[in-house]
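Pasting the structures here.
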Structure 1
Amino acid sequence: MKKKDIINNINARLGIDNLNEMQRTMADTDCREMVLIAPTGSGKTLAFAIRMLRNVDQPSADANRGVSAVVIAPTRELVIQLAEVIRPIAVGLKTVAFYGGHSMADEVNSLAGALPDIVISTPGRLVDHLKRATIDITGAKSLVLDEYDKSLQLGFYDEMRRIVHRVRRPSLCVLTSATRFTGIEEFPSNNDSADSRRNTPSRKSKSNQMAEEKPLFDLDKFRVFDFGGAVVEPEPNTAIIQVLSPIKDKLDTLVDMLRSLDNGKVIVFVNHRESAVRVYDRLKAEYLPAGLYHGGLEQQQRRLAVDLLANGSTPILVTTDLASRGLDIPEVSAVVHYHLPLQHETWTHRNGRTARQGAQGSVYVITSPGETLPEGESADAVVEALQPSQTPIVSDTATLYFNAGKKEKISKGDIAGFLIQKGGLDKTEVGLIVVDDHWAIAAVPRAKLTALLAQISQEKVKGKRLKITPLHHP
């Protein structure tokens, strides 16, 4: 694609008028082997997408020319987010997204007819497709490994090796990371974290032996574009507050602390899945509007947990470090370290969920007796007595679930129009709408939920009678 066409698409389809320095650099460079380093939330996806699309030709009369670009990301959520950025600006190109928890039948059906130009996938799911021979990527001209170091940390070395070897002669290879890395040997698996454990014993073995494996790339040949430095520090608008727990069990302190915060979105980080469930159950018992997110949940559960945080239905999210990278959720007012992170890099990535794009944000660290902040870090304030907020965290948004989506030809516009025309809502009252393959959700005012459900109960969406139910926070 031509650079001017890509930039025009970014403006028209994403509403972005001005590229930042990193994105302008990627729009102009002709480098073909590169490492792109930039913090999450800096526009890194758009930056590498511009360079990649410049290396993708517009479709010709040959409908079977094959895949032109392959983008690999370590998590399902990141694959979805990448697709949401790349697909709108890749006008005229067919873009598909593959990830675990997604219907394999739907993915295979998406390959019918014209072959895709761009494939965005998790490592495991793409290898699954390669084994089934449902897709051929040997002729791809561009290969992007997003969050390259994170993929290695999660034990995807073997899957990535298969993919790299299958893409035989890419003319463009891009590795991205939020922090500087020098090679595979720096990323042993973190076996202390439940979310780092894989279900397949052989994969765990591969992960443990990473230091003995041959690196996937000769990084000495790669040009480094560093827009973040060796360490990504919290934004200057971030305040670090240490909250003292009088006992080792921090649950009571967490509940009191959350009730002391003003209304906003909060992400609570723990170190293990089991802890996430325990904390979530306690918050639910305290009638706090919380959601749960960890790697043991089904894909749809994880997707909905993020969407309900984003739309305000569950403004508190309890999560493992799976959410510390790759998720781009706007307007998160605070991050809470319920457990101290096991690595300093994790501290950095957790804190990066708030104070994004120059906004204000707070980082709360709950410490029990004997615990201190990570080495080299200091608190802007230390608090012990917590007073309830006069404007506490509340859920004033409800979410409606529709049992149809893209595959049933339902769009965001269809749902918005339905809620306005049939439900009587003002257009300003219709919040975030998300449409997946076979379902959709829409945010509406919680105060109007009961009346709205009664009004739309017998109405059809685009001529179809759908099951529409509220998704309640606990």
Structure 2
Amino acid sequence: MSGLAAGIRLAHYNKRVCILERHNTIGGLNSFYRQGGRHFDVGLHALTNYAPKGTKRGPFSRIMKMLRFTFEDFALIPQIGSEVAFPGVTLHFTNDFDLFESEVALAFPGQVDRLQAMVSQLVDYDQLGLGATGGSAREFVASYITDPLLIEMIFCPLLYYGGARERDMEFGQFCIMFRSIFLEGFSRPFAGVRLILKQLLRKFKALGGELRMRAGVEEIVARDGKVGKLLLSDGSEIETKFVLSSAGWYETMRLCSDIHHQPSEREYGRLGFVETISVLDKEPKQLGHGRTIVFFNDSQRFEYSRPSDPVDLRSGVICSPNNFDYDEPLGEGMIRITALANYDAWATLSEEEYRREKQLWYDRTLESAVRFIPDFRDSVVDSDMFTPLTVHRFTGKAKGAIYGAPEKRYTGQTHLENLFVCGTDQGMVGIIGAIVSGITITSKYLLKED
């Protein structure tokens, strides 16, 4: 997404742009595939940062303006309503923050004024710029919220939808994620991620951009502190004035010919996920499940870290693409469940063991989820599951770490004068964040030169 956004921005200014994609499908961490006659989204549960038509501020409005799209081009449908569910306490929220405030007031008397005071101190997007806004988000929240359970419930959605660090996040990232989820909220195109990709690609090609599929970069050849050329997997070479990489920091550095050491684990992250996809013979609402997204945790403390087991069943995210405010039914029912996972535990398995473990953990993940939503398992007619190995295989992300490195490179700069990074490891996660990153880095460095 960040690469496509950058390409569009450059092509608008008559730059000659080529996007290189190693895979045979566009989208990277947010893509789709077809299996058994059905389309499955990868990555997209929902778009954050929802903005109704006519909104002038916020990331989504900025995207529309900078890439010259209209609101209708993405046809976003708002969520029906989501929740954070912990033992004995459930907080509902929609795209109207007043509901979340009222839920906090009911469940945590005395904390709503503290919540309002905390929200008033969040840094706005326009103030975050390209620099890190450091400090521990947990320390910031604890300086306002005094109930430990409420703190955990606030962090659960934010970390699951954008946490590259274990247990905590940087203050600037917290501001971005809190605004995007609680103050703005969720939406989804009726056709899912395919519509977003289709619109981005159509715009890019209409502006004269070139896209090469199955064209992986094997080496970034450095000369005198600059990228000299790119060596591709088919043996061809490309000389270029600038290179913008959305592959990730670690993944980009290991391609550079002048890097002679193995980057450390802190440069590629520890957090992986599994996701189960269950197709149902009826809409989830017919089974009594009407929530858009459920973030659940089965204890008072939310442990967001790499588990020792292949999957951590203590917490997770349950999403139903059916439960947005559509004018017509989506069609088949679908439930998607995401949980923390251990890449190394999956990587040690043989092919036969891997298939067996996938089925085992698919069943266990559903069993964990139906503690928090109506049991839908008798209605499943088709299913699939991806693991951190799947993410690594199709995106190249080290250890399948979807949110990338815990330390972001906010400036987008590298040790080479004309090589920059955008996307997850630059510091913006999710679909909207990735698109904003591509625009921001391109505008700052690649458009200031003739």
Structure 3
Amino acid sequence: MTSLDTLASRIFLILVGGIFLSLAITVGLGHREQLTWMRHTHLLHSADQMEQFWRIVEAVPPGERPRLLRGAPKLGLLLHPLPSRHPQPYPFGDIDDELYRLLVLRLGPERVLTVERGYARLLLSDGRVLGLQTLPPHPPPLPRLHFWIWEGLFLLCVLGLASLVSALSTRPLLRLAKAAQGLQRDLDQPPLPERGPRELRQAAAAFNAMQGQLIRHLRSRSQMLAAIAHDLQTPLTRLRLRLEKVEPQELRDKLLQDLGLMQQLVTEGLEFARSVDSQEQKVDVELFSLLDSLVQDARESGLVVSLEAPDPLPQLFVRVGPHDLRRCLGNLVDNAVKYGEQAWVGVELQKEEVLVSVRDQGPGLSPEMLEKVFEPFVRGEDSRSRETGGSGLGLAIARNLASRQGGQLSLENLPQGGLKACLRLPLGDLARSQD
């Protein structure tokens, strides 16, 4: 990923490029205007010098003219007494027409014979021809050290201004993106502060309104589900008592089995509703101790579960709700044992987070089902087992609980077969202090 992938870098380059392009155009136009002014000024100066020198030569006696002509270079003039002599090139290009016009205005058309490449042939009263050309202007001096120092300071100011503008332009977007990412993990996170320019206040207010609407929608859905599941418990209990009196025995057993499945569905519905609206306080929990206790309880229940960890167990703290995390991992272990007959629990430390994995050796899932099984009441047994069972709420509950911990839960198929559940959790403050 290149630096141009960020909005800040693009704004920075556009600002710097635009400023330097404007500067280059301004300098170019200024240089052109300077050359035009120098050309015009030098033309007027050349015409004035030639006129004055012609009048001086015209006024002195012929015997004194050679001494006067030898002093012409001191007056800024080049003397060409012979018309065949090649004149010195003029630095401003073709100025003959303009110089000829200026000399004619000053001396009259009968005195100005020709003007060629800045070299003027002027006729004296005695019939001699005076060839004159002004010395070319000196080239402008190279910039001195202080000029380059000021240019460097200007460059630093431009870079600093572009960096400030790009940072101010993208900081609200980064804050909004961070809040949106946090919304996936915790709907109850603090709302965005509504400050800054009007557009930013409007964006923050719209985001906060969306967050509030999502919270109300999810809570109303979970409350409705919890209310339905709770209200079903009483009639289901009465129904069980009445089914105990049903004859024959075979029919009673089938009815009780169906009723048990209904009660299990009601119980898991209540668990799902609680997982959406869990308010357990987050604390720093020693992860390996929690995993070891979870694995031992699973083994006592007859499940085949292994914890892949060094001996003795190291200390690694995560900031979670301990009961919610235990329920989340318990669902993952139960799911792995159900479809793979055995589960392996592993831990991997990655920068600012911890990866807890639960692996099994089951048939795995089709790619399109890896995300779909997290939806409520969606079961993956068609692709993982021939047996039918479960309500399809176990993984949905696990993901809800993981999100409440600020974690992320995903599934992936293993190359050698089986399924791997990956739970990413943030490190606790105690773990950071140990680093």
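Just so it is clear, none of the values below were taken in a lab; they were calculated from the coordinates. Only a predicted model underlies this, so the values are computations on that prediction, with no experimental measurement involved. Cβ atoms are built from the backbone, for glycine too; each structure is taken alone.
Of the structures labelled 1, 2, 3, which one yields 61 when percent of Cα pairs over 35 Å apart is computed from its coordinates? Answer for the origin of the read-out: 3. Taking distance in nm of label points 7 Å out along Cα→Cβ at positions 37 and 149 as the measure, the highest value among 1, 2, 3 is held by 2.
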